[in-house]
Structure P
Amino acid sequence: MMKNLTLRNIASACGGKYVGAESGLDLCVEGITTDSRQVPEGGLFVAIPGERVDGHDYIPKAEAAGAAAVLSEKELPDAKVPYIRVKSSLQAVKDLAEFYLAGLKIPVVGIAGSVGKTSTKEMVASVLSQKYRVLKTEGNFNNELGLPLTIFRLREEHEIAVLEMGISDFGEMHRLSKIARPQTCILTNIGWCHLENLKTRDGILKAKSEIFDYIRPDGHVILNGDDDKLSTIREVKGIVPRTFGLNPGNEIWADQLESRGLKGISCRIHTPEGDFDAAIPMPGEHMVYNALAAAAAGLYYGLTLEEIRRGIESFETIRGRFRILETGTYTLIDDCYNANPVSMKTSLQALQEGKGRRVAVLGDMGELGENEKDLHREVGAFAGSLSIDALYCAGPLCEYLAEGAREANPELEICWYPGRDRLMVELKRLLKPQDTILIKASHYMGFDKRSVSWARRCV
């Protein structure tokens with residue numbers, strides 16, 4: 001049962017009008033969803049009109065599935081259950097999430113940044129779960145609808161919420177921060193994402209910094225001190241940030257980095273409470289940064305160094321986020337959930353640790369603004385400078401990536417195709433047994449839907 005979420009309180013929190021029997025006002029809902037297929041018995045179904053689908057059309061299905069009440073923008077003369085009429089269902093969801101979270105009185109760790117939000121969220125949750133019952137963002141539920149839906153999964157037994165907060169325009173983070181009211185704000189880096197709206201890295205910094213707008217008065221700020229933009233933040237509402245990075249000038253820092261191939265990377269982590277060695281079970285220098293951010297959070301929440309180390313070493317990857325799959329024929333690095341220039345370079349760097357031929361299968365990166373061609377060419381040039389054996393790519397923008405790679409390394413095997421499907425057909429011919437294959441592209445390219453299943457068929 002969701003604490004304090006009676007229909008009376010729901011109507012009050014979102015400024016809605018209750019329609020139904022008076023006796024229903026004190027009914028407490030068992031869950032909240034916008035998906036009629038996932039309505040829990042005794043839950044609240046929120047009907048949200050979308051570009052393609054109107055949730056109001058699914059109210060009968062939600063009622064049949066056991067919904068106790070409905071939240072609607074429309075009058076429902078045929079409603080079989082009580083409903084709450086609102087002007088905007090989406091705004092109502094945000095208002096409800098803010099109300100519900102405030103009533104639980106648990107700390108929130110909000111994680112934002114251009115690159116690495118998801119892996120940092122997973123690492124922070126892994127560390128904090130050594131001492132607390134943690135709820136974390138699942139999948140890509142990190143926007144103005146996803147964040148509230150994540151919050152609605154919280155129950156009284158949870159002790160900390162670790163919430164990923166993603167944006168693409170100014171004002172969005174402000175609204176997310178109002179909902180979450182973070183106790184701890186973690187910013188991973190300022191990269192080259194969402195340039196169509198945010199224009200420059202300074203614009204990205206400004207937009208991401210909106211996470212501080214509703215930080216709790218006794219809150220914490222954790223920043224990547226090696227990032228040239230984040231390092232300019234010296235104070236946030238009287239709070240001095242705790243920085244992390246590879247530079248010893250940071251409060252939490254690491255050295256003695258040693259690659260373990262695709263099995264991960266080891267390092268020594270230095271903190272104000274002491275030092276310890278950690279074996280991070282995922283390759284790449286970027287994972288050291290994630291571990292450092294998690295260590296900083298762990299110290300704020302009273303974990304011992306041993307608990308922090310154990311949380312770092314028990315970290316598990318998730319689908320589409322540098323997950324390593326052994327097919328028997330290939331070693332597949334599934335990193336195709338999303339991509340931008342920084343994450344693309346990071347993954348390409350890690351590919352060098354693979355055995356056999358090291359093959360990059362890449363697709364277009366989206367939302368890069370007017371410099372998208374140059375940024376693709378730059379990533380290609382970076383790929384050409386690395387110790388990899390082949391680059392196979394698809395998409396209109398990847399033509400420029402292929403050009404950059406070819407100019408940097410004329411000896412590199414490079415194939416470019418206008419579309420993803422053609423690439424997937426050709427891969428059967430191009431790949432060789434025992435190849436290590438990185439698959440990465442922006443989400444809209446659909447690599448996550450086709451590439452992994454394709455690889456398994458090739459076994």
Structure Q
Amino acid sequence: MGAELIILVLLIATALAFDFTNGFHDTGNAMATSIATGALKPKTAVILAGVLNLVGAFLSVEVAVTVTTSVLKIQDSKTGQLIPSIDASTGLTIIFAGLVGGILWNLLTWLFGIPSSSSHALFGGLIGAGLAAVGLAGVNWSGVTQKVLIPAVAAPLIACLVAGCGTWLVYRITRNVMRNRREQGFRWGQIATASLVALSHGTNDAQKTMGVIALALITTGHLTGDVKEQGLPFWIIASCALAIGLGTYLGGWRVIRTLGKGLVEIESPQGFAAEASSAAIILSSSAAGMALSTTHVATGSILGSGVGKPGAEVRWAVAGRMAVAWLITLPAAGIVGALSFWLSHGVESLTGSSLVGDGLIFLLLCGLSLYLWWRAQQQKVDHSNVNADWDVSTNSVVPTALREAITNGMPPTDAKPPTDAKPPTDAKPPTDTTPPTDSKPPTDTKPPTDSKPAAAV
């Protein structure tokens with residue numbers, strides 16, 4: 001097995017790893033509101049989302065075409081062949097470095113519970129690596145503007161507007177319906193709309209990884225021709241579908257918590273309106289080949305549901321933190337992508353082996369990913385505490401009870417609020433003080449037995 005083939009195998013594995021992180025990072029886009037309102041149990045929600053993401057990945061390749069042609073300018077738009085200034089080794093390193101930037105940004109924002117865009121993380125990494133390798137000529141700026149930047153700005157605004165109007169209309173129509181009956185009815189509606197969002201997420205986000213793998217295969221000559229006309233090999237579609245489905249099933253509980261509890265104290269009618277708006281926008285953009293961020297759409301819809309409900313409280317501090325993350329996603333992932341390319345290219349220049357250079361950034365990716373995962377386990381958010389009350393004083397994704405337990409020196413595994421509280425067991429006032437046993441007033445005095453007034457009469 002040659003060095004180029006080994007690098008290609010490592011790159012495909014890394015692309016599927018990105019697809020996996022995309023799945024658990026974006027589970028909340030479909031299921032956060034349904035979990036928050038109780039329409040679906042947390043475990044049921046992520047299983048349903050995982051299955052529908054898998055199914056959705058098979059429905060279209062439009063977004064995959066966008067990834068292969070509209071981000072990097074490393075291939076001829078007519079022939080599909082690499083441009084003269086790019087050889088196969090350099091092309092693979094560009095894609096590899098871009099994936100490193102995307103994965104690390106996904107994991108970092110997941111650690112802090114920030115619903116940032118996996119799509120923009122990927123595109124930012126690829127753009128940064130392309131700039132480092134070729135300069136400004138290595139990026140398809142018109143494609144990035146039309147297919148990425150414009151949708152990034154327009155999608156959340158449109159989603160917010162549509163969801164806001166939908167929420168107002170829902171509450172207006174059902175104003176005379178009893179609250180309990182209204183909540184119960186819309187919970188059933190949420191199951192349908194959340195399922196549709198999960199399906200649409202598969203049609204959009206899974207294809208981005210398909211496009212990356214296709215671009216790598218085109219770079220090495222293993223895939224030729226027009227992807228849009230000839231389609232993609234089945235194994236690419238199936239592997240990407242399985243990766244994003246598995247990631248979704250595991251559930252990105254930290255992001256789910258922020259979307260479900262951190263932005264708005266959401267009710268079922270709001271959740272229904274938000275999910276219906278998200279699904280409509282994502283499906284229409286997928287059909288048009290626009291690689292928009294499903295996270296931006298879902299977040300905009302949830303904010304709109306808070307604005308559209310009279311008297312609803314929107315936590316703008318949380319929304320502001322998310323907006324900052326959105327703004328820096330592209331450049332931050334781009335910087336990591338560029339640094340990864342320069343590191344790999346530098347090591348290749350010293351050793352004369354592209355395998356050593358790409359292998360090094362692969363090992364660094366594995367090490368940093370394990371570290372971020374380990375950090376998350378120290379303050380674990382999962383299905384048991386995802387719906388815990390939100391602490392508005394800190395806006396931390398970690399529930400208050402868990403943070404206090406860790407601060408007090410208790411091991412994280414003992415810090416789960418439902419298990420750790422147990423005040424009767426921990427305090428044990430009857431056992432420690434045992435006043436009835438020590439004084440035994442009923443036994444010592446025994447007034448009814450000693451006096452026996454009834455028997456004397």
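Comparing relative contact order in percent (Cα under 8 Å, 6 or more apart) across structures P, Q, the highest value is found for Q. Source structure of the calculated read-out (semi-axes √(5λ) of the Cα gyration tensor in Å, 40, 28, 20) within P, Q: P. The greatest value of mean count of other Cβ atoms within 10 Å over residues 250-257 among structures P, Q is that of Q. Given a value of -23500 for helix-only ellipticity at 222 nm (-39500 (n - 2.57) for each DSSP H run of 4 or more, over all residues; to 500), calculated from one of P, Q, which structure does it belong to? Corresponding structure: Q.
Only the coordinates and a few stated rules stand behind these numbers; no lab work does. Note that this is a predicted model, so its numbers are computed, not measured. Cβ atoms are built from the backbone, for glycine too; each structure is taken alone.
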